[in-house]
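Every number here is computed from the coordinates shown, using simple stated rules; none is lab data. The structure presented is a predicted model; accordingly, all values stated were derived computationally and were not measured. Cβ atoms are built from the backbone, for glycine too; each structure is taken alone.
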Structure I
Amino acid sequence: MWIDTHCHFDVSDFDADRVDVAKHAKSAGVEAIVVVAYLAQHWQHLLAVCASINEPKLLPVLGLHPCYIAEHQHEHLLQLEQYLQRQACIAIGEIGLDTYVADIKGQELYQKQQDFFSAQLQLAKQYQKPVILHVRKAHADVFKILRQQRFDGGGIVHAFSGGVEEAKMYAKLGFKLGIGGSVTYEQAKRLHNVIDAMPIESLVIETDAPDMIPQPYRNPNAHFTRNSPAYLPCIAQALANSKQLTLAQLAPILWQNSCQALHLSLQSNGFN
């Protein structure tokens, strides 16, 4: 019984076989898929996709992704608040800061990233929603803004890429760390060090499908292999191996972690 805490199940990669992929995920024990937004223009479609499939339960998250900062407008924040007023999503995301991508780390766009991040944290506080963070090479500034906003709603640091000290800081601030397909790669030494250092209560699992394919499913002859929420148990198994747990021991812990991070009911048939 698993929750995929980060998936882009609304994107066109799944248009041809979305229902079949959902069925495969359900058969693999995935009870819920958190479908995370990145652009305002796609929010309505994301919500329609989430409403179109009952099993697994698709849980919508709306937000403005820092990597698309050049496309975000102030009116999109107003639209986000309207959706929050309608209780259209369980969390805000993915939001945060990114200085890894060269095109968006210039002074003007990076300031805009920080402004939109702060504004979305304010909305999360106002509407008592957790957030799903996207952070690459910007942890110090994210910590600074979280403290400035006095944000205590928690959430998940998606595809965590920091070190042990940063992981401990996020945990102290009430966040879980999202562990994805990278855990299946032996060369991901930094991530494995974090997993070794952090208690299992600080972790959740995600696919980030269609991206971040787990190593066992990767086609080495292809430029891109589509990831799937049905592959979540592969990530769970790799994490279980790292923490010297069985899947049976790991499953209820991750379920509780995910529900806690996303303010969900602990009952598998009642996500509130």
Structure II
Amino acid sequence: MSGYLKNFNSDIRGLGGGRKLVFLHGLMGSWTNWRRILTAFEKEYQILSYDQRGHGRSFKPEANYRPEDYAEDLRIILDELKWEKVTLVGHSMGGRNAFVFAAQNPHRIEKLVIEDIGPEGSAESVRKTELIFSKVPTPFTDKRVAKDTILNAFEDQVLAQYLYSNIAEVEPNLFDWRFSKNAILQSIREGRNRDRWDYWEDVKNETLLIRGAQSDELDHATFEKMLESNPYAKGVEIPNAGHWVHSDQPLLFIEELKKFF
């Protein structure tokens, strides 16, 4: 791996020379969050997924974690790969980064999928993220203690398991977040510090907005407002799914993507 892409832990798979498909994970995530979904498309598309800056095994600069910074990473990567036009799928933070990228680079987008995120700023989201870190006193010297601490700290066991999956052995007998805590805090503070309806309304590409019917991140009223404010967007609410639609209902998620593509 050479050039800018060497800064990122990435996965490129699928049909070389085929249509291009890119997946962007959410806050605290990594490209592996998409693994089950990728297998459904690799026979028809060439697919890029990667740990975004500050996440997973990618580079972790001290600053620059606005959605605009993440979008610029994608632009440089696509230029380097010589992928002129892509279908772009983003979940949560990755969805916000995706529609910012689409608004700035409409000629690079074939189709756009936004999973369970809206354009609104949210001081509450910032507070919740800060609270998560306050409940998990990293680093740990024993992974079993880390697991017990995290599982006992949160009523939401799906969230707890997700957080625990992000604990890694960073040194012998020392366990810490696999992402940069600094990067996560900057990402949520800079990503949710203001509304980004201006970007959403500037998207001029065919767009599918997916909401989990039980999501506590994208409420139904905001979902409807997004569809009303952008004539290029259509929406679907997937039953029995929360914020992690592609994890809660992977088969329905894949079905909706295939219909849209």
Computing FRET efficiency 1/(1 + (r/R0)^6) of positions 4 and 228 (r between Cβ atoms, R0 = 35 Å, to 0.05) gives 1.00 for which of I, II? I
Computing mean count of other Cβ atoms within 10 Å over residues 124-131 for each of I, II, the value 13.8 comes from structure II
Per Kirkwood radius over Cα pairs in Å, for residues 68-179 alone, the highest-valued of structures I, II: II
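Assign the value 17.3, 49, calculated as Rg and Dmax of the Cα atoms in Å, to the correct structure from I, II.
Considering all the candidates, the number was obtained from I.
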